Structure formats: C-alpha cells, structure tokens
Structure 1
Amino acid sequence: MTRNAFGSAVALMAVFALSHCAHVAGMDNQGKQPRITEAVDEHRMVTVWGNTRPEANARNDRGRVSDDLLLSHLLLLLKRSPQQESELEEFIDQLQNKTSPNYHRWLTAAQYGEQYGVAQQDIDKVTAWLESHGFVINVVYPNAMLIDFSGSAGLVREAFRTELHTVQAAGESHIANMSDPQIPAALAPVVEGIVSLNNFRPHPMYKPRVQPAYTVSSSEHLIVPADLATIYNLNPLFSIGISGQNQTVVVVEDTDVYNNGADWTTFRSTFGLSGFTSGSLTQVHPAPPSGMNNCSDPGVNSDEGEAILDAEYASAAAPSAAIVIASCADTTTFGGLIAMQNVLNASGTPPAVMSMSYGECEAENGATQNAAYSSTFQQAAGEGVSFFVSSGDEGAASCDADATQATHGIGASGFATTPYNVAVGGTDFGDSYAGTTASFWNSTNTANYGSAKSYIPEIPWNDSCASVLIASFEGYSATYGTSGFCNSTTATSHDAFLSTVAGSGGPSGCATGSPSTPGVVSGTCAGWPKPTWQSGLFGNPSDGVRDIPDVSLFAANGVWGHYYVFCWSDRTYRHDGAASCSGAPSTWSGAGGTSFSSPIMAGIQALVNQVHGSQGNPNPIYYEIAKSQYGASGNSACDSSNLPPTGRGMVTACVFYDVTQGDMDVNCQQLSGSAYNCYLDSATNGVLSSSNSSYQPSFGTAPGWDFATGIGSVNAYNLVLNANW
C-alpha cells in the first residue's frame, strides 16, 4: 500500500493527529556545520569494525556470490557530531521534564532532521560517492540520518572492500559479508556504517506450548484476555470507559496475516472483546515519504504467527484501540526496520505507541545494526512515540536463542537494550510451584473463558533445568554439579529441561565495538551507557550500562501449566503451531514468550495515553514511580509473593508487583573447550553464571529491580491513573 493509502487508512481510524507546529521552544539550526572537510581518497580507507556475523567463517563458507546479485534497499546509517548528540540527549531529557519549556514538545521527522541530522552538504557528498560506484539512491530520509540505496554484490565488493559469500549455518543457506566493510576516511565523520550486509533474520520472540515433563497440578490454566484483565487489574479501567478509545498501537512485522486478519476477529468475538466496537485491525505497508518505494508487500510467511499474536494481545489490553500491522518485505535489511523508519519519517505525527517482538543479541547483531535500532528508537522518543520491545526468550543468553544450552555467555538483545525503548520481560505464575492453584483459579470458566480469581503471585518464566524452582520441585538441592538437577537422568532425558527458554534480561555488553570471540561479549565490546532515569532505583546495579528488562508480564509457555491461547488458523503453518479456531479455545494455538508481554504492555500504555496524552519514552516515569514505591530498601507490601490473600492485588496501592522468587538462569556447556559465564563444577552441563569458578546465577530475583523481571509486573489501574504522568 502506498504511503498516501497508509495515511488515509490511519486517518479514518483516528490513528494520527494533526502535525505539530514548526516552532519548538529553545531550538534553532545553529552549529550544524559540514564535517566532511577532505576530498574522498579511496587509497585512505577505514574499517567499520564489528559488522561481520559470527556464522561468516571458513567452516561455513560456500564461496563468493555472483557479482550480479542485486542487493535491494541497503541502509547506510549516518552519525551526528558529538555536540549534536549531546544536544539531542539534552532535548530528549527536557521532553520528560515538566519544568522545561520543551516538555512534551514532540518533533516532526522534518524538524528532527533539521535540528539533529547530518548537514545536507555532507549527505550530498555521501550520496555522490555511492553514485560514483554505480549504486542507486532510493531514499534520503527526512531525519537526515539514513540513506536507502541499492546495488550489486560486485559494487559492494568494489566500494566497501568486502566480499559477500554463501554461508551455510544451522542447516540453512544465507549470504553474508566475510569481513568488516571499509569506507573512505574522508566520509568517516558522518558515516556509522551499513546496517546489514547479510540476510540473517532476527528471531520472533514466542515459544510454542510445551507439556510439563512432570505433574504440576490437576489441570492446566490457559491464559485468555479475561484472565489478563483480572490478573493485571484492567477491568476497573474498562468499566469507566478507559479501553483505548482514539488510540493506536502499531505492531511492527515482516509478514502479513492470514485471510486479512479474520483470526483477529474470531479471537475478539470468542473472548468477549467485540463489544468494544471502536477496536479495529488494519494491515499496511508504509512507503517512505519520498523516493522509490522500499516497502513491498511481504505476503504471508513463517513469521505470521508472531504477527497475529501481536495484534490479538495488543487488542486484549486495549480493546477499543486501532491496531495497525505495519510490515515490509525483508531485503538484506529486516523488513520491520524499514517499516519503522517509514512510519516515523512520514509527514505529520506518528502513532503514539509501537511494539516489536523480534530480536537478536548485540554481539551477533553487529555494531552498526545495534546503532540503527538505537537511532530509530531515539527518533521515536523525540517524536512522542512509546516503543515497546520484547526482551527475549532465552534468559541472559540471548546469543543462544533456540538452543539446548548456552555456550556464548551472558548477552542481551540488541533490539531491546537501547536507552529509548521499554524492554518487556516475562514471568510465570507461582501457584503451581506453591501448590495454591485452587486459591487463584475457578474450577469453571466464564462465558468469555476466564477463570482467574485475582492477581496471582509471579515468578520468572523459566523452562530450564537451571531454574532453582524446577530443581527444588524435582527434589534437588542444586541445579549444577554432577549431582545437580541439570546432570540428572530426569533432566537429560527430557529435551524441555535442557533449554535456554526463559524470559530474558541482562546488561548491555556489546552494543558497540567488536567481539574478539564471535558471538561472545569480548574484545572491544561495550554496552550502551546507563540512562540517568535508570540510575538510583533500588536493586539496579551500578554497572554503568543499560540494563534490561524494564518491566515484565506473564509470558510462560506451559512449563508450570500456564500458557496463552491465540487464534492462528493458517493450516500452511500447522507444523509450527497453527491450529483451527473452530473448536473450543483449548484446541487453539498455544504459546508463550515476551512476544505476548510486549504488545500487552503497549496496549496498557495506550490506556495511559488515553488519559494523559502521548508520553514518548515512558521509562522515566516508570522508574520515577518505582523509585517512590521501592525507596531505599524495597517494599514488602508490594512483594508479589506477600500480597494479602483476600482481594489479592485488587486493593493494593502498588503500581508494580515486585517479583522476588525464582530466577531465569539457564543451562550451559563449553564452547570449543572454553567456558563463557558457565559454572560447570566438573560436570557436563553447567549453569549460566557471572563466574566460571563459583555459582553466581545469571540471574535471580531480589527485592526491587532485578535482571530477571526488571521493576516487576504491573497493576494497570494504578499505573494508568498514577499522578506522575
């Protein structure tokens, strides 16, 4: 769909508001000087370090691709001067400062580029250099930070001094650059690098339902919208007319959904949401604001399950909101990134809430791609957009997603660790472990299939044998060592227990720099600096870097008998978890993952915005509320496990529920004879640990903020109506 059609569809649903005024208090165009001061000399090249995939090695190399291979819609990321960056950071801080004249004075994309983009003279020199090598310039974005261009593999080899090869990895064939690209030294002051020279895709953050390998209770409890509304206290908001009216939540994808979203309609009608009559679903393929259209229709592909669950559960939290699926086809660039850029750079005001449920660890993503996501979310914050991102589904081992063990040490998702997005983690419910299921679940369902009685104590989502709660439930006093649970017959005979599946969190470690060991935080790797709003919260470490997650919500996939139900009926993907939605919901698709928690939290933010207006990055307010709630030593009254049994969670004044029981630790093994954050204790299977020589699990819960669940989960009613907004 063209951009005009996108704008028309969104306008009809009251998605976008009127454009902002051009004037922003205290802003001017002074000091934006050209920084390319030398003629381009291709005998003086500099390497753009940290931009080669770990899979691009001699073992996987299957030879150079044809020089004629067309690479469509490459993205060249530009960079600001240190002075510009400092000024932008100050401005973004002012956007959240109620005493500043710039408080909530959001920028348009054009204003953003005028104030904080690269000088036009420098952009002209960069595009001239690209064109001199035969590349076609497709789009120069209004943010003055990104250039879309196309060319052949041969042109890339000639201009950027790196070859693209066929790479065979994990049973799949890919293309990837075999060395870090180079650029002329004269351009280095304004060029960050090429966002992606490979077709390795980020992974969706959902995990299909698993059957517990042990008896946890007499029955399973499937989570549906009515349960969410009870557990996280949405019902009182709905009852007073706060359900997302005149709000929009955009979910970012690289696929369409089956049958034009008919599953979304079935989901809503089955679970009692169709009575919120202003709720809607639209699929769009946003074109760029000018130039060649780089957003082709991706059609329906294997990420479809991700897209439909995102749309359904954003609607579960904000049932009166307009849900927009914004998707573009993948090139060597993730289609979701193209969609984000096109939405954020459109004329007028962008949608106020967006969510993305994909990820890739920092050390594999590469320095330029990490910078691209940070730059994108930074622009979103400047334009008043609240961006929610799944923290991951692999504990603190995000470089080992979908693996049976961690081998690359502690690593976090490069999509989630930026200072400008809300990273949403995952919890499970603790009733099965505690043996208190009857206290929290009714024996029969309501007409909308809900059965939760109230808020339910939470624990970190964790399927691994390294979970101290699972090990204890199985009768083991330790998870590690030759007599520990991870090396027991019980664990090693059940694939579900040897797994990295868990809600993710951890410190930013390789957002910049280049790892000396591929896929491992090492070499010149460094994390994003800790934002000022994150410092000073009880429990958050003084580690100098951005830590995730920020908040968490239920995301489990069945290890303790709880998982989400969603409608995904495309039989093409029945082997991936799709199922008919014609029968009882218990026969539908079931899954977990921070893919659910991110769009749900985005939906809750839409309720905040309905009451208080657009908030931009809401993290400063989340942390301000949390600092007040937890104080200098925590707050036992808000401990998820200690809330009063009568009316549990319904009358508490807490905004956040502090999760203090359990961990998100996962099992690990050595990589090529070396241990990376893996405490083995002389056994085959170890557990992820901050130390190789002692048990320091990565990571457990604690009062206040922790890596397992961040601030904690939320009481939506108290969050939405909090006076700090």
Structure 2
Amino acid sequence: MITICMAAVVLCVSTGANAVNIMQAKALGDGPNSVTLSGKLITFAATDFFYIQEVNHPVSGPLIGGIRVQKSSHGFAAGNWVNVTGTMQTNANFERYIAATSVTSATGTGSVVPWILGSRALGGSDWNYNSSTKAGQIGVAPSIGLNNVGILVKVTGWVNYVDPSGGFAYIDDGSRTQDGNKLDPAGADVPGVRLVVTGGVTAPKASTYVTVTGISSLQTVAGQPARAIVLKASQEATAPTYASGMDLVRVPAGTFLMGNSGVGDDTTQGYPREYPQQPICVPAFWISRCEVTRAQYGAFMQAGGYSNSLYWSSDGWTWRNLTGRTQPDYWPESQYFGDPFGSFAQGDDYPVVGVTYYEAEAFCHWAGGRLPTEAEWEKAARWDGTSTPRIYPWGNNPAMNSCNDWYDTTVAGSQTCPAGYVADVTPPTGPGPGPKQTAGSLIVELDSRNLGGTPGVWTNLVSGVGNFTQYGTPSIQTVAGVQAMVFNGSTDYFVGPISPTTICGNHTRSVEVWGYNPDVLDEETMVAWSHRDGDVATNFSFNYGTDQWYGAVGHWADDMGWNGTPTAGQWHHLVYTYDGTTARVYDNTRLKSSLVIGLNTYTGQHINLATQNWGDGSPGALLGSLSIALVRIHTGVLTAQQISTNYYLDAYRMGSVRPGYQQTPSPAGCLDMAGNVWEWCQDWYKSYPGSTTPFDKTGSARSLRGGGWYGIYGDRCACRWFASPSSDSNEVGFRLAR
C-alpha cells in the first residue's frame, strides 16, 4: 500500500485498480497504476472526452475536484453518472486527465453548482505539483488560491474576439487578463481568457456581453500553462455601464427659471446671450457630482475608446480619423499652464481637460450616459426648489475661496485642481448634508470619539452585536486634526464579534472606513473577517495598500487593487460594496475599481480591525500600520449617492477632515458648477427664444457652462459660452448625465 499525506488528509491508493476520489487520483503520477472512480457526475461531454466532478461538497477541503476523462466514442452526455477506470496522464497543455480503459453507467444523487470566478482566479495555484512525476496539478502564475482545473465555472464579460472557424473566442471580465501572445489576424493583442469551443457548442457572438459556463482548463502559451475555459454554454447578459459606478446625483422633474435673473451680479456681470429668463420644464435626470476625472477618462482609453467607432458620432469619428488623435490634449501628468506660469502635476482626481466635444461625447456613450443639456446643467447648478433660482451655486453673493477661479487663494497659482477640490482649511461647523445613510442593517459602527467606558474595549454603537477587544497597545491620538485610533502595524489590533451570516457566503455587504496611512505598504489591513489560506473567494479583508492585485481587497484568489492608491498622509473615506455579483471600492466618493466575482466568505470567524485571521482562525496576519477614525459595516449595498452623503456628513462632523469644497455644494449636491473647468453641453449654441439679440451657431459651435480656473465671470449659473466641437482647451472638461 502506498500512503500519500497532504493537507492533513491521508490518501490511500493501491497499485492496482481502486475506488478513489478525484483529488486522490490527481495526487498520483502519470501511469502505469490504474485508478477507478465510481459514481461521478459528468459536467461536460464531447465526442472523445468528458469532464467529471465531485458533487455535494462545500467549496473547501481536499475532496472538491474535477478532471478530464479521455475516451473515444464513449456515448455519454452531461448529467450522466459513470464509473471510470484508467491511468493518470498529462496532456500537452499541462492538464491532468484519465486515459480511460473502461467507462460504465452508474447511479448517483447530488448536483454541481458552477463556481463564479473572475478571470484572474481561473487555473489557481499549483496543487501538490511534482514536475518529475507530474503528480498533482500545475496552476497558472500568478494565480493564487485553490487549483480549479477541471471544475465547472461561470465567468461574465465581453466577447472580444471570435475566430472565423468558431473553434475559439476570448472573453474579458474587465480584468484585461493577458496570458501570452494571443494575436488576432490584425496583429492586435486580445485581452481575456480563451474559450475552447467544441462538442457541438456554438461560440458566442463577438462584441456581446455574456455569461459563460464551462470547465476551467489550460492552454499552452510560450511553453507555459495559461488559462482557458472549455465552453459549455453562453447566455447574453445585461452589460454594466461605467456610469453605473460613477457618483451621480438625481435632479427631480419640474420647472425652473432658466437664464439671467436681472438682479445682483447677474445684472452687473451678465451678457445679452443669457436673456430672457423663462420657465423651463426639465424631466428627472442624473448628473455626475463632479467633472469627469483623468482616472475615469483613462478607463475609457484603456478600454479601446479611441479605436471603437461605436462610441463616436459620425462627425466625431471622422474628426478622430483625420486627426489620428489617441488621447486628449494636455494629457501628460506634468503641465505648465497657469498663472504664475510653472510646473504642476495633474493627479488621477483632476478633471480631464483638453477634450473636444467629440471626445467628451464618445466617453459618455462608452460609459452609458450622455452630455447634459444646457437646461439640465443650469438646473443642477442653481435650482433649490424655490421660485427664485440662485445666482451662484452656493447662493446669491460671491464668496472668496468658494470655487477655483482667478481670485481663489487655496490653489497655488491659477490652474486646474482636483475635481471637487478639498481646500486645506477647517470646514464649516454645524450639520453636514445628512442624514446618515445605511444599507440593509447597520451591524457595526465604531467612532473614535465615542469608545465607551470600558478600558481596552471599543464599543460598537450598534447594540446587541458585540464590542471590539484591544490587543497590543493601540491608542487614541490626534492625527492630522482628527481624533483616531492608531495602530503600530506589529502588535496592535482589535478583535470583534463573530461575523453574522448576513455578511458571509455570497451575501451583500458594505464597509466604510475613515482611514489615514502615513506610509502605505503593499497590503495593510483595515477591516477583515473569515480567514486566509482557504479556497477561492472565502476570505474578506478591506485593505489600504499599494499592491495592484490585493492592495484594496483580499477575497483569497480573486483580489482587488485600488487602481491608484489613496494618497498617503491624508484622511480618506474608503468604501467597499458587494451586490452579489460585483465588488466595488471607492475613495472619497470616487469609484476606483470593480470586479465581477461570486463570494463564499467563511462563517464563524471574528470581525477584526487592523488584522486578518490566519488559516487556523487566529488573528495577527498582515497588520495595518495606520489610523482609523470611523468604521461602519452594513448588510446591504450603499449606492454611490449614499456613499457621497456619508462622506460629506462625516467630513463635517470630524473637524479638519477634508470634506470637499469649502463651499456648500449646489442644491442638487454637485461640486465645481462654478470655476475649475468650463464644461461641454450637448446643445448647439444659439439664442434663447424671445431674445432681442438673436443668433444661431448650429453646426459650428456647442455650448459651454460653468466657468474655468482663468476668470471669474463664468462662475454665475446663467453664464454661457461656446466653442467649436473640434476645439480643446486647458480650461475645458465635462461631466456626464443620464
């Protein structure tokens, strides 16, 4: 008898044919020993091969497994139960399989549910792999987590390419996975995972958004194993839009007075083109709280926005081809415009500038939105529900440092500044825009200003759930003007109550943290539950780190980076949401990253602060060297608007935390409706009905609103300007509506 010990499980396999489970069979090297697998369910079948998988096992432990069986003209179909006898072998794609000498019918009960995985988790890490004997199963670098080769999986994404033969295609779930030199006939790299189409299955159509079910398999690229899916079925799905993750505010339907009011600064600074004021009925709409940022526009560029005519109008695509444009003007991070003239760096959170009308229009089409009309823009800027609209977004009088214009003193020189810029000043006292927003049930609320009266305990302000006990010496200190709990990153953490089932498994959840990290490392834990070293998508840790794969979230195998780490040495409102299919992370209201994933977070583990649990459930893994001022955990999904409300509410309550503009937002909740950049609107520029100075630039000029960093007269809500749709400027950007 040969005894093989692995993962604390003793596997006993004889040198003759013997009934074993699939993972025990994989633990053997290639031939000549014979194995028999009894009562296994076929998950996929083609003429000369099929896949079988264990049934009724949780997504944990060594028994979960699937494997390919090679047998010519076997005559079985998916859903059949079979007994298989044969020898273990490895094919040219590094995938283990059984060369079957016998396949007979069997009976059984149970089912197999596909694992919902992201592209990066496919394949998984090596499992007991021995390169000499071929025992175990090789994985795909740099995947981590449970090896899932041979397992029934489900992936959702865009079909980027379908081979003319119909024999293979590529699907991209948004992670832009690149497994090697996969080239289409035009010679361009094709992002995504290869779909192997066989067994009478039809390939999905190119450029469609689909959910595919199939077997996690392998292909060979440059002599190394790469991800692949043997396609079983595909179904078109509703494609998420980029706009659905943006911070949008809703403006209700109704009539407002549009145009110059004829009083105050509207009289002294107004222009004939702003008259006459008249009632305009505007249906309900959504509009982005801030201008479109460089990070958001960069996502459009990375998604191939400049090479796909579907996003462009006919005139826009003609212009794009004539100019050969592949990015906006003023796109490099380092810029020199401004007064006084000098170099400054545009960050990811700066508004994109140098965009023509055509580029702004294309972004909006790609994102699932559109440019606002002039009427929509003005209503979002000034309408407060009364019969007298405001002259400025914040009121009827100018206010120093209320926006980024010529007279602003919070920006070093006249130039653009981050969208929704935060001045380094103490924000107004008093209530913020509240009330506090919750999603589902609020189960944890920790506030560093209200620890409770028990030494060594941080009291959960939600009663009945449980409090958090101190380990090490975390201490309350004032950090950048905010009272916060400070963790040293080596011995300090808190252990809280057992995580309820309502935030485990595949349940929805939201986590909010006000965090400050003076020196960001690759993975620093803020809030976590479950434990490490498990199976795919079974851990949960919300992190403040730099690593592009797991710096934001650790799910175990299908992790997330921030796509631009929150700036060190500043307070941030960091939020994680999961709606059952998609995880998202936000930094100061801005969506930073999203991932389609099916979670299976382990139950029965403590909720921790500044530490994760090791595989045995004990705390002390990947401690965070950071400060935390507030934590909330919800059982539901916070919307972008709720996240923004809590951001401004908390910022006002927490003193010198940077809350957004020193100004009050517009009545609708929008920022930068005055100053920073002029913004494209979709209207052709022409006079209002009844104007005493009529004009019409239809076909030659589009409207601009909001004023820019170089001037003051554009700050009034009624102010209008114009430009050719093919022109750009370092003072012009846009925002999205839908």
Structure 3
Amino acid sequence: MPRIPVPAILLSFFLLCFSFSSRSQCGTAPTSGLQTISTAGNIVNSYYPGTGNPSAGSTTLTVGAIDGRGSAAALTNGDMVLIIQMQGADFNTSNTDAYGDGVSGGNANGYLSANLVAGKYEYNVVSNYNSSTGVVTFTNSLSHSYYTRSFSSSTGIQTYQVIRVPRYYDLIINASSSITAPTWNGSTGGVIILEAANTFTLNGSVVADGLGFRGGGGKDLTGVSTGNTNGAGNITNTDLRWNSNVTTTENGTGGAKGEGIAGTPIYTLTNGAVTTSTGTAEGYINGSMGMGAPGNAGGGGTDGLPSGNKYNPGGGGGGNGGAGGKGGSGWDNGSGNPATYPTGGYGGGAFTHASLGQLVLGGGGGAGSSNNSTSTSEYVCSGGAGGGIIIIRAKSYSGSGTITANGAAAYNVSNPPVAVTVTDAAGGGGAGGTIVVVTNQTGAVGTHTITASAIGGKGGDMTNYYAHGPGGGGGGGYIVTNVIPSGSLTVTGGTHGLTRSTSSNGPIDNIYGSFSGSNGKTTLLAYSPVMVNLNNAGSACGTLPITLQSWTGVYRNNKTVLNWQTDAGTDFSYFIIERSNNGTDFSPLDQISAATTTTASLLHYSYVDALPATGENYYRLKMVDADGRYKYSGIITIRTTTKAFTVNVSPNPFTDHLIVTINGNTDEAVSLRLFNSEGKLVWHKTTLVTAGANAQYFNDLQSLPRGIYYLKINRAGADNEFKLLKQ
C-alpha cells in the first residue's frame, strides 16, 4: 500500500484536546498547507508496539521497532501521537454459564469490570525520541497507565501501541481514493487517526473494514484421544473452554475462539488470508477452544461428538457496540433438529464501557468445528475479523464520502471457495469497529453528506451439506460524532449464516440455531468535545471526562425535581447535588453514584429536593471522577414562591451554555430563539414549562462565534428579550 510522505510544513504539531481555548492547545497547529489523497489504500499513520508498563504521571515510555506495514515516517520531536491500550480485560474462566461476565444463567460471554484497561487512550506530543533505545519523552505527563503482559496460565494478554499522527491544515481525499491502516497483528495496526486544523474534504473513503481483532482460525481436527482434558476431566459436548491440541496434544476437537480485548487464541485468521495461523501461546486462561466467548470475542463451536469432532457447530460472532450472535447447531444424524446439539459458539459480549474516552476494535468471530477439510481448506471455517478504530478531527467537513469500520463476513463453507467434500461448520462474523468524527474547534461543522458505518459482519453459510452449523452474525459497532447526522450512521448487527434444509440439495434457508448480531450504538454530541488530563490538571493533553448533556429543574407540589443527562463517560464515579440560598455558599444535599452496567449512550439521573427553602434555591452538580478530581455544572435557580411570568437567563456573558429559568402560573409551550447581531436566527428551541419554577440547561451553543446575541423568549401573548455576549 502507498505511504504518504509528511510535508515539511507539518513539523510543528498540536495535541487533540477537544477544545481550542488557549489552555487546551497542545502543540502548535499548522496554519497553511494542503494534502491531497488521490490513490486508494494510503497509510498515513506510523505504528510502534508499546513495551513495559508506564504509569500515569510519567513523561516517558519505551516502544519497540516501527511496524514496517505503516508509514515509514519515524517519530521526531514535536510529533503528535496517540497512545492506546488495545487489550487488557479479565473474564470469568469457569466451565459454567458464568464464563465471561461472571453472571450465572445467561450467555457465557463478556468480561469483568475489575481491572479493565482495554480501550483507554490519550494524545500527547513528543519532546524527544531516542531511536536507539526506543525511549519516547513527552511534553505532558501521561493521563493513564499502560500495560504489556504476555499470556500465562494465570494471566491474560495486555498490549498497547503508540501511533504517530500526521497533522494537516487542509486534507482532501478524492473520489475513488482512500486512507486505511494495516490490519491488527497482535501488537500494532488496526487504527486510523486523522487530524486537520482547517477543512477535511472527503469524497473518497476512510476504510478500517476487517482491520480489527482477528477471527478464530479454522482447524481440521479429528477428535480427542486418551488423556484429553478440560482441566477437570475429559472434554464433553457441553464444555465452554479447553486448551487446544497445541498445548494438550490429545485435545483434538472444537473451534477456536476469536480474538478480542481479553486475549488472542492459539489459532487466528487475518482478514483476507487463506491460511490459518498458529501462535506460540494458548492465549486464553483455561483454553482458547470451545463455545465460551471471552470479552468481545466470539466463541468457537463445541462439537457434539468430541471423539470424532464431526458434528460441526458454527462459531459465534464478535461483539463491540452490540453483542455477537450465537453460532448454529451441530449435525444430528439427519433429523435436522437444532435443539439436539445447540453448541455453537456464543456471541462476543457487547463492550458496555464504550464511550468517547474508551474505544476498542471490533471482536473477532469464533471458528466452526472442522473434521473434513485439509490444511489448505480449513481456513474457511474461521471467524471474520472485527472492524478497526477510526478517529477524525477537523475544524469543518465537506464532501460526500464514506467512513467505514465494518466487521468482516466469515467465509462460506461452499463450493467455491472449497471442494464440496468439505462438510464442516462456518465461523462467526466480526463485529463492527469504532468511529469518532468530531470538530476540533467551535463553529459550523460545514456542509457535507458524509456517511459512517460500523456494521457487524455476516456469519458464514454452510451450503456444502445440510444441518451443519452456520456462523453467528457480528455485533454492530460504536460511532461518536457531532458532525454526521443520525440518519447517516449505520451500526446494524451482522446477519446470521444459513445452511441447507432437508438434504444436501435442499434450499439454503435454514438458520439452524444461529443468530444475527445485535445492533451497535451511536452517541450524537451537541458540542466539540473537550479533553483533560485526569492526572495533571495543568496539562492541555489527555482524555475525555464525563460530559453534562442536560441539566433541568422544576418546582412542583412543594418539591424541587432535578433531572440531568450525561454521556457514557469513563473514569467517572459520582455526583454530589449541592444547594445554596444565596448563589454563593453551597452545601451538599446528597450523593448519587454513576450508572455502571449499561449500553446506553446517554445516562439519565434525577433527584427530588423534598424540602426546598422558601424563596430562591440555587442548585449545582459536583461531578467527581474516579481519581477524586471534579468539576461543577452551571447553577440553576428555582423559586418556590410563584410570581407572574418571569424569565432569567444566565450566565451573561456565556461561553458554551445558557440556563433559562422561567416562573409561571400555567403549563405552556415557550419558544426560545437566538439571533446574532445581524438579525439572523442561529438557534431555536421549543420547550414545555409547567406551573411554578422551571430551570433548563442548554449545552449546544459552543459552535457559535463570539459576539452579541439577542435571545427572544415567546409565550402566548408575551415576549421577553435578552441581550447576551458570547465570549
């Protein structure tokens, strides 16, 4: 693939800080220059495997040799980089349905929240790079700790990488042209990071399809022999995990699990390859074979007849924003009943911690079990690879191109690509990846028709015979944006595979116990995201804290009802609701913990002050991160004594939000319209207020230029107007 040289004008860089106040600049943005991409398959990022375990607060870490598949541009002083933890998640390793998330009675998939480090990332700026030792020194201290750890029988794999990010002023990708990345190989790749200080024009594509976690590799195995073990006894057709035949020679059965945040199986298949790769380590504690699905990886098939490995259930789909679908059932001697051997791989768990501050690759699909293939055809039973990660920031956007991080479909067990004599199970589809498309300055996002998709890959079909396991579909991915409208985002789960009904010449219409992947999730931001360093408040570099999306209050039935919404931020702990009678001296009312297990992109909270003071009550939220650092919301004012219709707007001057407090005697609709100094309508909301005191927080004004504005508040028969200054 072509590598793009870095123009000399880009020797100075700035850090992604998701804000452009003087404090948030991290490095110096280019002020001119144009990079045009006019061919397909360009790789602009450089990739280095991380080594050691650098701690939060440190200003150094050590990298290995540059990945030759990426851009050849080596790290140099002033470069922007992204540091990202790729793998690092614990999971329940028991041979029960608590496998994965530790919850009994459900699907045997997922991960544990304790010790979860996968997906943590941050931007930084290089102040020095010693190419001889690999030591990188940064301008700012690290916000997170990062980890590497090799697999052992009691510890899972942990990996991180450091990615060089070229910086452009204007970036154009022409039609039929594209930027991509090398596939994830267990240590580097799979991630695309683009940064434009001015305009990003996309008429071509940014493509990370199938670049994520790898599928479990298909392997022709002919059954267990004496001495086989699941760790406690002989392997059975209900087991969830056991070591491969590489680790325990007698364990010749089952399909391999996919790759994911919790580890890398012994057998993998890189997207597009036609040969299964065999690693040197088992990769998952208690084994990388069988239907249990660790982390967001799909499970492999558990064969209904371990002694022959010939009943061939399908592999489960990988997970990310949504969970993967279960693989199809195994052969039951021709009766065609999927309930006889329903031991296809479980779908990979949804990554419920997905947020703007924690991003992961799509999980790989699990492999179906195989006993009738050869070393050259066994690959068709492999799972599909997950989608990669794409992060794009620019001041504004234009064009009509596409951004995709779709999961790869699993191969079909059909003729072609293999002979009809291969009558084995298909693998699960890879999960959709992760896409972030945001502005890096306040202002208009531009005029464009760009679309983004992180679709789950289709489960493989098994059409060479009937009543053999098709693969489960990959789960949908995760997309975060304040640029692309919801109608142009697609995160659907991948479709399950099919097999034939009735006979070897029957119709291809039988799902045979396989399931499609669940849809992923999207987060629509109403602002240009702001990053902070949770370990160093003075640093302009770091990671996104929780963001308050709405904050409202109403006085009703002698009580104040407070409601607020936040995004699903990471490293967040709890809220303290505070009240004041004078707007200056606040006291705590109560503490509310952050929501934990959820797949929602917006989290809803509420609190009732049963004994508000007579007169004016001032409320604010103290939002506390896991490390004790905190920030405050805006202050809303509630009056407990009802007057004629009154309106108050604060703060004035404002920067990114307004709080409108309305007191009235009736329930009614109120129109809020904001005009600039030229009389042009730039913002409009209609809200329902109830009798009594109402306070509403509007957090979508960051993009407005500085200047004078006029807020007109209209209700039936009356208008109020406020002159405001945007700073």
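Every number in this text was worked out from the coordinates using simple rules, so none of it is lab data. Every value quoted in this text rests on a predicted model; they were computed, and no experiment measured them. Cβ atoms are built from the backbone, for glycine too; each structure is taken alone.
Given that helix-only ellipticity at 222 nm (-39500 (n - 2.57) for each DSSP H run of 4 or more, over all residues; to 500), derived from a single structure, equals 0, which label among 1, 2, 3 identifies that structure? This figure was derived from 3.
Which one of 1, 2, 3 has distance in nm of label points 7 Å out along Cα→Cβ at positions 73 and 489, as calculated from the coordinates, equal to 5.5? Value 5.5 for distance in nm of label points 7 Å out along Cα→Cβ at positions 73 and 489 corresponds to 1 out of 1, 2, 3. Out of 1, 2, 3, which has the highest value for distance in nm of label points 7 Å out along Cα→Cβ at positions 337 and 697? Top value of distance in nm of label points 7 Å out along Cα→Cβ at positions 337 and 697, among 1, 2, 3, belongs to structure 3. In this comparison of 1, 2, 3, the computed figure 0.10 for FRET efficiency 1/(1 + (r/R0)^6) of positions 33 and 209 (r between Cβ atoms, R0 = 41 Å, to 0.05) is attributed to 1.
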